[in-house]
Structure I
Amino acid sequence: MACPFCDLIASGHVLVDGGAAVAIADAFPLNPGHTLVVPRRHEPNFLALRPDELEVIARVARGAVEELTRGHHPDGWNLGVNVGDAAGQTIDHAHLHLVPRYRGDVDDPRGGVRWLIPARAPYWRGE
């Protein structure tokens with residue numbers, strides 16, 4: 001089965017090219033500027049990437065954040081990785097989400113990624 005990330009990389013639709021990893025626009029962005037950092041090597045499991053690939057991913061992520069900050073002026077960022085379908089991974093190619101956040105994009109952003117499990121997210125309420 002074809003991989004949409006491999007297809008995008010092969011077609012040259014990349015925002016930042018770091019050699020072993022690239023940044024590409026998310027096809028279904030949560031916010032303007034939502035970007036994915038993807039290793040060129042097709043590996044489904046982010047945790048199985050080699051140390052050298054993780055270094056390039058970090059470098060590409062930093063470059064993409066700098067570029068996106070100039071273009072979109074976000075107020076903050078969420079970075080995320082889904083590993084396996086139980087964690088919500090839908091594309092079987094490792095990738096790092098860079099999600100720009102803007103004041104007012106949600107009513108109360110406290111807890112950030114904790115909202116993956118909504119019943120446990122608002123720990124500050126003492127529930």
Structure II
Amino acid sequence: MNTLLLVEDDPKISLALRIRLEHEGYEVHHAPDAISAMGEAVRCRPQAIVLDINLPGGDGFLVAERLRSNPATADCPIVFITASKLPGLADRAREAGADALIEKPFSAAQLTDALDRAIGAGKRAAA
């Protein structure tokens with residue numbers, strides 16, 4: 001079973017994503033803000049992180065930079081999710097080390113496909 005860290009501040013979105021991802025066979029851990037995200041990532045050692053860009057306590061880009069600079073989390077795939085339509089987000093996400101960026105609203109299939117690709121790419125890179 002793949003372990004995920006879901007970093008999402010909206011309780012309704014978080015619950016809906018947790019239910020769907022658990023249904024898909026993922027073990028889901030949760031952090032509601034940028035501050036707790038780093039500690040939870042180190043604690044649970046996820047195979048991937050679903051990271052909202054707009055978070056209390058700092059944005060997802062800051063969290064991604066911190067994840068990439070910590071040896072314990074540096075290689076963990078990151079899938080950004082966002083409701084923002086600002087231009088340049090995809091480029092900024094790539095620069096922050098994201099494996100994918102998905103804009104809300106998105107389907108469960110879009111998210112699970114992105115996670116499967118990111119986790120698969122990470123396993124191939126580690127081999």
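Values quoted throughout were computed directly from the atomic coordinates according to the rules given, and no laboratory measurement underlies them. Quick caveat, the model's predicted, so the values are computed rather than measured. Cβ atoms are built from the backbone, for glycine too; each structure is taken alone.
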(request) Assuming 26, 18, 13 is semi-axes √(5λ) of the Cα gyration tensor in Å as calculated from a single structure, say which of I, II it is. (result) I
(request) Compute mean count of other Cβ atoms within 10 Å over residues 18-25 for each of I, II and report the one that scores greatest. (result) I
(request) Determine which structure produced the value -7500 for helix-only ellipticity at 222 nm (-39500 (n - 2.57) for each DSSP H run of 4 or more, over all residues; to 500), calculated from the coordinates; the candidates are I, II. (result) I
(message) By the measure mean projected area of the Cα convex hull in nm², for residues 2-57 alone, tell me the structure among I, II with the highest figure.
(response) I
(request) Taking 26 as the value of relative contact order in percent (Cα under 8 Å, 6 or more apart) derived from one of the structures shown (I, II), identify that structure. (result) I
(message) Starting from the value 0.8: which structure in I, II was distance in nm of label points 7 Å out along Cα→Cβ at positions 34 and 66 calculated from?
(response) II
